1. Given a computed value of 0.95 for Rg/Rh (Cα atoms, Kirkwood Rh), which structure among P, Q does it belong to?
2. Have a look at P, Q and say which one yields -8500 for helix-only ellipticity at 222 nm (-39500 (n - 2.57) for each DSSP H run of 4 or more, over all residues; to 500), as calculated.
3. Going by distance in nm of label points 7 Å out along Cα→Cβ at positions 71 and 119, which of structures P, Q comes out largest?
4. Taking 2.9 as the value of distance in nm of label points 7 Å out along Cα→Cβ at positions 47 and 207 derived from one of the structures shown (P, Q), identify that structure.
5. Starting from the value 21: which structure in P, Q was relative contact order in percent (Cα under 8 Å, 6 or more apart) calculated from?
6. Can you spot which of P, Q the value 1.8 was calculated from, given it is distance in nm of label points 7 Å out along Cα→Cβ at positions 151 and 175?
7. If distance in nm of label points 7 Å out along Cα→Cβ at positions 55 and 199 is calculated from each of P, Q, which structure is the one that comes out at 7.9?
Structure P
Amino acid sequence: MAEARFKQRMDARLARWYHGADPHPDPVLQSRRREIAQLVNKTAMRAYATRMKLPLPERYAEVSDIAWLDAAALPDRVVIKPDNAANAEGVMLFDGDRELLRGAPVPRAERRAFAARRLAKPLARAPGARILAEALIADYDPAYPIPRDFKVYVAGGAPHVIQMVDRNGPTRHRFYDRDWRPYDDFQTSNAAADPIPRPPHFAALMDLATRIAGDIGVFMRLDFYIAAEGVVFGEFTSYPNAGKNFTETGDAVLCALMDRFPDAV
C-alpha cells in the first residue's frame with residue numbers, strides 16, 4: 001500500500017521545519033518559519049500565548065531538573081510535564097494522591113520520585129527540556145476527571161476540523177467539522193467515541209482558533225480544553241500524529257486543506 005499523502009506531507013514538513021531541508025528562499029520568511037516551528041516547545045508557546053493574550057493554565061513552576069521541583073508543595077490538582085517531548089510519556093496529571101492518566105496511587109510525598117521515573121523513560125523528555133508544573137484544568141462536565149482535549153485543525157486563517165479526545169479510561173476520540181457534524185471515520189489511532197452535543201463555549205473556541213490561525217498563517221493543530229468558565233489554550237502541534245493512521249476520509253480532508261490553503265512560510 002502506498003504511503004498516505006498526509007503522512008508524506010508531514011514528513012516533508014518535519015524535514016523542512018526541523019531538519020533544515022529546503023529553506024525558504026526569502027530569509028525573512030525562513031526566520032518566520034523557524035519561529036512558528038518552535039511554538040511546539042511549551043516555553044516558546046507560553047511567550048507567544050502571553051503576547052496574544054490567550055487564556056492559559058496557571059503556571060506554578062518551571063525548572064531545569066525534576067530535583068529542583070518541590071512537587072509535594074504543589075496544589076492538589078497539578079500537571080507536571082516537560083516543555084518538549086515526542087509523546088505523552090512524560091505528562092502526569094495529579095489530583096490529590098492519585099495520578100490520573102495511569103490510575104496510580106501517588107502520595108504527595110512521592111510525587112517527585114514518581115515524576116522522575118516517568119521522565120527517565122525513552123521519549124518522555126527531549127534533551128534539555130525544562131520541567132513545568134501547571135494547574136490541571138477541570139473539564140466543563142465533572143463526569144470527566146481527566147479534561148478532554150479539543151484539538152482544532154486550522155489552515156488559511158480559519159478552523160476546519162475539531163478532534164475531541166477523551167482519556168478517561170481507554171482513549172477514545174471523535175472528529176467533527178467546523179459546524180460540529182461528526183465524521184464517521186477519520187483516524188484509527190484510538191477507538192471511536194460516540195458523538196457528543198456541541199460543547200459550551202464553542203463559539204469562543206472557534207474565535208480563539210481563528211485568531212491564532214490568522215496570525216500564524218500555516219496548517220497547524222491547536223489544542224484546547226473547555227472548562228466551565230471558558231476555553232483554555234494548551235499547545236501547538238505541527239506534526240499531528242506524525243501523519244499516521246488517518247483514514248481515506250481523514251487523509252483527503254487534511255490534504256485538501258493544505259492544497260487549498262498553502263502555508264505562508
Structure Q
Amino acid sequence: MAWTRKRNPTTKDPLTPWEAYQARQARTRRPRPRLSLPQVTELRRHHRTRNLILVLAPLTVLLLFFGYMASPLAKVQEVSVTGTKNLPIQTVIDASQLGATDTIPGVLMARQQRLAQIKATVPEVRTISLWVTRLNHVTLAVKEYIPMGYVLTKGRYHMILENGTIMATSSTTPVDNYPVLTDFGARDAATMARAIRQFPSAVRRTISEVRATRGGSNPYQITMTMTDGNTVVADSRTVAKKISYYPAIVAQVKKRGTIDLEVGAYFTPYTK
C-alpha cells in the first residue's frame with residue numbers, strides 16, 4: 001500500500017530570491033498619479049517652451065556677436081600711450097600697427113604678439129602693457145630704459161640707454177643735459193653706460209663729458225669732466241664703486257683740480 005502526503009491548498013510555494021526582490025519593489029513603489037487634461041496640457045506647454053529656449057539662446061548669442069563685430073564698437077577708435085618721457089608717442093603707435101581696421105577682440109587675442117613686436121621695433125621700451133578702455137579705446141602703458149648719455153660718432157650725437165643700446169637716430173647737438181661719451185667704441189660705450197647707471201644720481205647729473213683717454217698704459221682709463229669745474233681720472237672697471245667718494249672729496253677742498261680714482265683717491269689742484 002502506497003503512502004502519500006496530502007498538500008495543504010492554503011500553503012504557498014516559497015519565492016525565489018528574484019521574485020522576493022520584485023515583490024518588495026512592488027510594495028515600496030508608489031503608484032504614479034494620473035494627470036488631468038489641463039495638467040497634461042500645461043506640462044506639454046512647459047516642454048515646448050524649454051525646447052524653444054534651448055534652440056533660440058545660441059542663435060541669439062550668435063546674432064549679438066555678429067552684430068557687435070559689424071558695428072563701430074568693435075573697431076579700434078583711438079590709441080593712446082602713457083609713461084613716455086624721451087620716446088615720441090607716435091613712434092610707439094607706429095610700432096604697434098594699430099588702426100581703425102583692427103577689431104578689439106582681435107587685438108586682445110593677439111595681445112602678446114603685438115607687445116613683443118613693439119619691444120623688438122623700439123629698443124627704448126623696457127616694458128609695455130596693453131589695455132582696452134571705453135569699449136574701443138586702446139591704451140599702451142610704456143616704461144622706458146633711462147638714457148645715460150650721448151655717444152659722439154663722426155660729429156653726430158647718438159643717445160645711449162642704460163642697457164647699452166645705442167640709438168640709430170642722431171642729432172648735431174645734444175638735446176638734453178646728458179654726459180657725452182667720446183672716443184668710445186660701441187662695446188666700450190655700452191659698458192660705460194651701464195657703469196654710469198650705478199652712479200649716485202647727484203653725481204650723474206654733474207658729469208659733462210666722459211672721454212676714453214687710455215693713458216698711463218691703462219687701456220681702461222677714462223677722464224670725466226664735471227660741471228663744477230673738476231676733472232676725474234678713473235678706471236672704467238672700478239669707477240662705479242669709487243665715484244661715491246667724489247662728493248666727500250669735493251667738500252674737503254676749496255680749489256678746483258683733478259681727482260684721481262684709478263688706484264687710490266687723491267686730489268691735485270689745477271696750476272695757474
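Read the figures in this text as sums done on the coordinates, not as results from a lab. None of these values were measured; they are calculated from a predicted model. Cβ atoms are built from the backbone, for glycine too; each structure is taken alone.
1. P
2. P
3. Q
4. Label of the originating structure: P.
5. Value 21 for relative contact order in percent (Cα under 8 Å, 6 or more apart) corresponds to P out of P, Q.
6. Going label by label, the one that fits is Q.
7. Label of the source structure: Q.
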